[in-house]
Structure I
Amino acid sequence: MNSVNIATTPSTGDWTGRIGASGIDKRPVEGPVSVTASGVAADTVCDTDNHGRWFQAVYAHDVEDLRYWSGETGRELPPGSTGENLTLLDCDCSNAVIGERWRIGTAVLRVTGPRTPCRVFAGFWEFPGLIKRFTEHGRPGTYFAVEYPGELSPGDSREVLSRPEHGVTVAELFAFRMGRATPELADHVAAAEPDLPGEWAAKVR
């Protein structure tokens, strides 16, 4: 793991719209950092309608994706720039399987699904068209539920403890949810329903 990132204070601007403030501006911190079912200790969550529920307790993205978007935006995007709590190294988290269980540090995390891009994200980057571009790129990063609380530190390794046989990935669920599904993908994604949070399972149905 490259870094653990938190927002210590809310960010405000025209791009926060009706929510008034956002916790998207996360910065690396030194470990260890506690993580519980409520999320990463001391992290700021403002829009609780769309973030911070038990199945969105931790959000991760990959260093390689930050490098990609640095090239697309023409500016350096440091760890935390997508609002991620965990910036992962040598890990393709968008292709993790829904329901997959990871041990990082002393915590056990369970993959629940993709992040959906929003106008706050686009405004934070000052990048018109980001929602469309992010969707087309198809690498949304991964939300986790916290199965066992623990502590995380930069440099912690990742161990995959189990992986459901259905094989439905975060990226595939993202494509389905963003209207890019074929009938074959729809049938495939349906197999992940038992491992999805109830709200997302209902949307898949």
Structure II
Amino acid sequence: MTVIDYYLSLISPYAYLGHAPVLALARETGARLAYKPVRIFELFSANGGLPLGQRAPARQRYRLVELQRARAQREVPLNLAPKFFPVDPSLADRCLIALCEAGRDPSSYMDAAFRAIWAHDQDLADRDVLARLLRDHGHDVEATFAAAQSEAVGAIYEANTAAAIAADLPGLPGYVLRGEPFWGQDRVEALREALLSGREPFLIDAGR
């Protein structure tokens, strides 16, 4: 089975915009998504990105245009200025890792977490919010929280971040297919082409 490494953080609006399309792509092609939450600000620091507040004003303004365009294309609700953004996404991300490690399907929890920030003005760093999201989607809250705060899950979070950095992803979401990186929700269609064509991956070393 073909595996797509799916790098994300639940705080990312672009990961939210690409979530339903990449799930649909996996269903269409039979590929398996390997969910890999990462520490987004460490990725930025390592690969040249900047947190939103540190970007040039023109880049901040352009981001708002881009989000409106993607929101219309993807036909999902998205608040351009959510009340609880930015916040620390680490517990939410680690809950996602814990669900994966327990063999649970986390996709509906992910969608609900994305929408909590970007559609419903909820605080994704709030344990009560996360508890409700987990419970509403059929997950054991206490077991998930306990696993999320374990050293093992913390190590996976760090390893995912290191892998995203090594894959040369400048930001999130990132999809890696047979070593080829695809950065951004607007690259899902390019990822689809690569999957359906069966072409050899485009790699940095191969281009020399």
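Here distance in nm of label points 7 Å out along Cα→Cβ at positions 40 and 152 was derived from just one of the structures I, II, and that gives 2.8; the source is II. Set I, II, criterion mean count of other Cβ atoms within 10 Å over residues 88-95: the highest-scoring structure is II.
Where does the value 0.95 come from, among I, II, when FRET efficiency 1/(1 + (r/R0)^6) of positions 24 and 128 (r between Cβ atoms, R0 = 30 Å, to 0.05) is the thing being computed? Mind dumping the intermediate values first?
On the way: I: 0.95; II: 0.45.
Going through each structure in turn, the value belongs to I.
Comparing FRET efficiency 1/(1 + (r/R0)^6) of positions 120 and 184 (r between Cβ atoms, R0 = 35 Å, to 0.05) across I, II, which is largest? Intermediate values should be presented prior to the final figure.
Working: I: 0.60; II: 0.90.
Structure II gives the largest value of FRET efficiency 1/(1 + (r/R0)^6) of positions 120 and 184 (r between Cβ atoms, R0 = 35 Å, to 0.05) among I, II.
Kindly point out which one of I, II the value 127 was derived from, the read-out being volume of the Cα convex hull per residue in Å³. Derived from the structure labelled II. When relative contact order in percent (Cα under 8 Å, 6 or more apart) is calculated for each of the structures I, II, the largest result comes from II. Looking at structures I, II, which one was Rg and Dmax of the Cα atoms in Å, for residues 96-167 alone calculated from, given that it came out as 12.8, 36? Source structure for this number: II.
Which of I, II yields -6500 for helix-only ellipticity at 222 nm (-39500 (n - 2.57) for each DSSP H run of 4 or more, over all residues; to 500), as computed? Numbers along the way, then the final one.
On the way: I: -6500; II: -16500.
Structure I accounts for this read-out.
Using the calculated result 10.8 for mean count of other Cβ atoms within 10 Å over residues 56-63, pick out the matching structure from I, II. Matching structure: II.
Quick note: the coordinates plus some simple rules give every number you see, no bench work behind them. In this text the structure is predicted, and so the values were computed from the model without any measurement. Cβ atoms are built from the backbone, for glycine too; each structure is taken alone.
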